[in-house]
1. Have a look at 1, 2 and say which one yields 15 for relative contact order in percent (Cα under 8 Å, 6 or more apart), as calculated.
2. Rank structures 1, 2 by mean count of other Cβ atoms within 10 Å over residues 428-435 and report only the one at the top, that is, the highest.
3. Out of 1, 2, choose the structure whose coordinates give semi-axes √(5λ) of the Cα gyration tensor in Å, for residues 156-387 alone equal to 34, 25, 17 when calculated.
4. Consider the structures 1, 2: one of them gives 20.8 for mean count of other Cβ atoms within 10 Å over residues 164-171 as calculated from the coordinates. Say which.
5. For which of the structures 1, 2 does the calculation of FRET efficiency 1/(1 + (r/R0)^6) of positions 308 and 444 (r between Cβ atoms, R0 = 41 Å, to 0.05) return 0.10?
6. To which of 1, 2 does the computed value 0.05 (FRET efficiency 1/(1 + (r/R0)^6) of positions 28 and 100 (r between Cβ atoms, R0 = 30 Å, to 0.05)) belong?
7. Can you tell which of 1, 2 yields -10000 when helix-only ellipticity at 222 nm (-39500 (n - 2.57) for each DSSP H run of 4 or more, over all residues; to 500) is derived from it?
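Where a number appears in this text, it was derived from the coordinates with a stated rule and is not lab data. These figures come from a predicted structure and were not determined experimentally. Cβ atoms are built from the backbone, for glycine too; each structure is taken alone.
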Structure 1
Amino acid sequence: MAELGATLHDRLASIVGDTHVLTAAAETEPYLIDWRGRFRGCARGVVRPGSTAEVAAVVRFCADVGIPMVPQGGNTGLCGGATPHVTGDEIVLALGRMNRLREIDAANASITVEAGMPLAAVQQHAAAAGLYFPLSLASEGSCTIGGNLSTNAGGTAVLRFGNARDLTLGLEIVLADGRVWNGLRGLRKDNTGYDLKHLFIGAEGTLGIVTAAVLKLFPAARTQVTALVALASVTAAVALLGRLQSVLSDRLSGFELVSGVALALSRKLEPAVPAPLPGHAWYVLVQIDDNAQDSPIAALVETTIATAVDAGVALDATIAQSAAQAARLWALRENISEAQRREGPNIKHDISLAVSSIPAFLDECNAALLAAFPRARLIIFGHLGDGNLHYNLSAPEGEAPVDFLDNAAAVNRIVHDLVAHHGGSFSAEHGIGQLKRDDLVRYKSDVELDLMRAIKRTLDPRGLCNPGKVL
């Protein structure tokens, strides 16, 4: 931690209060390291504003004296986007105190919340109003809506509801000079020039700081079906997806691919729980929701899956008979990231491709990686329904995970070059941060990069908003 001068400390404390300017090592440590433990930085201090006015005042002061700022929400990101650099010249602007519910407009099916509200709390407020906020992530208990918007988070329901960008009606932004843009409009149609909110969604705090948002809500599902289906191949999984979509249309909310290796790793967290459908190479976790009370979806799902088994598309299936059983099936999927973290550092990829391209990509990429690293463990899972895979490599059994990370550059080149060859993206929902800046230069065109840099120069000409991230 770089020392925070007395004058600087006093000026910041006059804005947010002395107890909300953190400088002691024990207090600042959680803010200086990312969730994976891969990036560790230093900072002049951690400042915890409690309102948009306080954020604006801090930003104005930092702009006046030239201090860079790193906005941070729940600090659950995977690319180092919310972690300060080792230089120690930045302040961390932690928004966790800004967690208030500003409004629920049930008639408009919208909710207005501050950026520091945890995602799970947004879901709970919506549910209390008899509505539903569909963004759902494994880290939803600790990630915040500001971070979700800054990375354009996806999650498990993108297939039906879209990414965070698709769920946002309006934003409140503190700009790099401390001005506040109040774009908190709950309108679904507003064709009055450039739609500015989309500049800040997915920008990882490099153009300004999200302080509040108006989000879309939806009717709560009254009938839900959760099923785990075993398959022999990813080609079969894509075929099953088509069968379910043709019968269920947009009632199919989630279609999650999980390899047998990934499922076995997840089960290490709860080994006493009996394994569903053990011994298969691939699985999909299927979620179907309907707003109708007496929906026929349960029978439709059972019939469609049974037909797929008879046709050799699927091998076996289990359908949850209670909410508790459905939660246990979802826990198998959601626990994979935590299980990997406990195993030690691993080489992660957050990629997206056209669904039709995924089987061929996996065949080629698996072969190329195992030829280069014969004993590596491929941990493959993700949102097959929208083409987003978490394609991760863990160290071979018996090899130190930290040592295996030395292969990251070579592994990334194999994976990302093949992703590009198949017309995909090397970053689907986790952002760029510090981790993928070089990849951005390698795979984005010069025209795209020039446009992005021009936007950055216009909105943050001094480069004080989360410097060194994305660009």
Structure 2
Amino acid sequence: MLFPTITFAVFFVVVFLGNWFLMPFPRHWRWFMLAASYFFYGFWNWRFVGLLIVSSLANQFFAVRIHRAEEQSQRRAFVAGAVAVNLGLLGYFKYYGFFIESVNSLLETMGAGTSLPLLQITLPVGISFFTFQALSYVIDIFRRKLEPAPPLDFAVYLAFFPQLVAGPIVRGTELLPQFRGRRDPRRIDASRAFYLITIGLAKKVVIADFLAANLADAVFASPGQYGSLEILVAIYAYSVQIYADFSAYSDIAIGVALLLGFRFPDNFNAPYTAVSIQDFWRRWHMTLSRWLRDYLYIPLGGSRGGALLTRRNLMLTMLLGGLWHGAAWRFVIWGGLHGLWLVWERRREERGTAPSLATPTSRGLARLATFHLVSFAWIFFRAPSMANAWEMISRLFTEWGGGVDAITVPILLAIAVGIGAQYVTRPAVDRTLAGFSQLGPVPQGAVLAAGLLAIDALANEGVAAFIYFQF
């Protein structure tokens, strides 16, 4: 069930009414929201609802055991068991094929005459996201930052439909306390909610899907048919596409949650205005960045062990972060490139040779360089194969003077809008929202209707699945 569809609109109207009608009856509300979330998830493949239930039961079991254990050794054993179960499920569904193919390739290289059997396993939508949420829950209980929630609360938390399949990654410490509080429908920040939903729809169907259908998909599928300039613009187009697509899901998820009375953490903050790769990761998929920092980088030692160990920890974090995104070596390379750039930036800081950002010119050059480093890495993220990625890079530098027929004014305009909109300041957005909120219901409805009509007029026919559904 995709957000920008009539099916989801009907589903959400039912959930919205049920949510507020059952608010005075907490237990009934929990069962209703759990059933709605399972229905939402099962709309893709009802068989995987069982996986979500198993994950809920297993993690609640470990959470309670961790909390009740008196000996530190027992607590460590239970948290290790929780990590093993969660990563085991994730590994089986997401990485089994990658592992078998890599082993078989190695055996073939060594001249072995045998190979391991390769099973066709369907990847459950959103398994990476709800697995990371489950891990944060049990680890926070181990760290005594959180106590086990009632089983029904935890089941709703893990399955809560707005962010279930593509984030933001909401921690138990952020969402579970909201289940216990009394929500007042009169205090809903409806202006922000409708703004986020409308902007999200525009990003997805007007910018992301347009760039995919009219340039990025074709060039990445067959780079040999395009010249260097077309490939360069396609790389820019994909950089904007993936931002517009993923941030659109986050915007709509946050807006939908607001209408239900819940607040999610922000997930994007104008990432293409970043002045360094460090800055980029403070702005891009922020809930994942913080998750990797708190549950991987810091446990590895963070920056406490000296320069060499800090660089190692950065590289391991980004390599594993790349592998989290997809079971393929190209995702590992994507993560490795970001790791190398982070190490390089850290080294320059340690030596005192980091560039000054004191002037508008220096900041502009830093933003330009960061955007191009990030865009170059997106080649490996988007390419369907390593061979395809290398062909893209090769033709990017060797086919100047080729055709430019694939580049059109609407494509360039969509790229410019996708990047330029990130330079709109937060105070400007807040002033716009404040003005919108002061309008009466009829003018607000007219503005929203006009926005939706404009989006519908500019949108491509049909709605493609969100990019991060595959992770």
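1. Checking each candidate, the match is 1.
2. When mean count of other Cβ atoms within 10 Å over residues 428-435 is computed for each of 1, 2, structure 1 gives the biggest number.
3. Computing semi-axes √(5λ) of the Cα gyration tensor in Å, for residues 156-387 alone on every structure in 1, 2 gives 34, 25, 17 only for 1.
4. 1
5. Answer by label: 2.
6. Only one of 1, 2 returns 0.05 for FRET efficiency 1/(1 + (r/R0)^6) of positions 28 and 100 (r between Cβ atoms, R0 = 30 Å, to 0.05), namely 2.
7. 1
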